[in-house]
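Engineer: Listed after this line are the structures, all set down as structure tokens.
Every number here is computed from the coordinates shown, using simple stated rules; none is lab data. Quantities reported herein were computed from a predicted structural model and do not represent experimental measurements. Cβ atoms are built from the backbone, for glycine too; each structure is taken alone.
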Structure I
Amino acid sequence: MINVIKGYKGIMDLDLTNIHPTHHKSLIKQHKKDIINYKIYQENLPEELRYENTIEKILKDKEYFFEKRELELRQKKLEEDNKFRQIIEIHNAIFNNNSRL
């Protein structure tokens with residue numbers, strides 16, 4: 001049996017895991033009614049105050065900037081690795097030339 005009923009944007013999922021089965025039907029019905037009421041409420045809000053233009057936008061922006069930061073950190077790490085690789089190559093070249101003398 002399904003224990004979690006999917007929510008909608010600002011309505012969280014309904015977890016029925018620890019709820020007695022006799023209450024499931026009424027809770028699912030209420031959950032669906034809450035989602036319908038939420039959609040109506042959102043439609044009546046000014047566009048700039050709606051969930052997709054506030055919370056959802058913040059979450060998308062956060063994900064975008066996190067990915068951008070991760071990319072920059074990987075690039076910086078790659079540059080540092082290349083720099084240290086060059087230093088080691090120079091060191092090894094000098095050491096090998098000195099050991100021949």
Structure II
Amino acid sequence: MEKHDLAHLETKIKELRANLTSLADGRGFEEFITIIHKPGFTSVAEHSLLRGVVDSMLEQAKTLLGLKQVLLTGAAKVELNPQPLPPKVGQAGVAASD
């Protein structure tokens with residue numbers, strides 16, 4: 001992998017980490033929980049919509065946790081495969097056979 005490819009991948013990993021960290025910030029959810037307990041908060045239809053969004057977000061979060069585990073486990077198991085050496089060149093400039 002080229003250095004610029006590694007740098008780009010590293011940037012994307014850091015961006016992913018920042019976004020996941022932001023998602024884990026509980027402040028917005030704490031406010032949301034307070035709001036849903038207010039009398040007359042929502043209609044049956046709105047409740048159904050909100051429940052669907054929350055259920056979907058929960059399943060996506062579980063999927064992301066699984067993908068993170070697969071990514072980290074797989075990366076830990078990757079062995080460094082050294083690149084093959086170029087063929088040895090003989091005196092006449094032709095690759096020498098072993």
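Engineer: Could you figure out which one of I, II the value 2.2 for distance in nm of label points 7 Å out along Cα→Cβ at positions 5 and 45 was computed from?
Structural biologist: Going through each structure in turn, the value belongs to I.
Engineer: Next up: Out of I, II, which one gives 2.23 for Cα Rg over 2.2 N^0.38 Å as computed from the coordinates? Walk me through the intermediate numbers first.
Structural biologist: On the way: I: 2.23; II: 2.08.
Value 2.23 for Cα Rg over 2.2 N^0.38 Å corresponds to I out of I, II.
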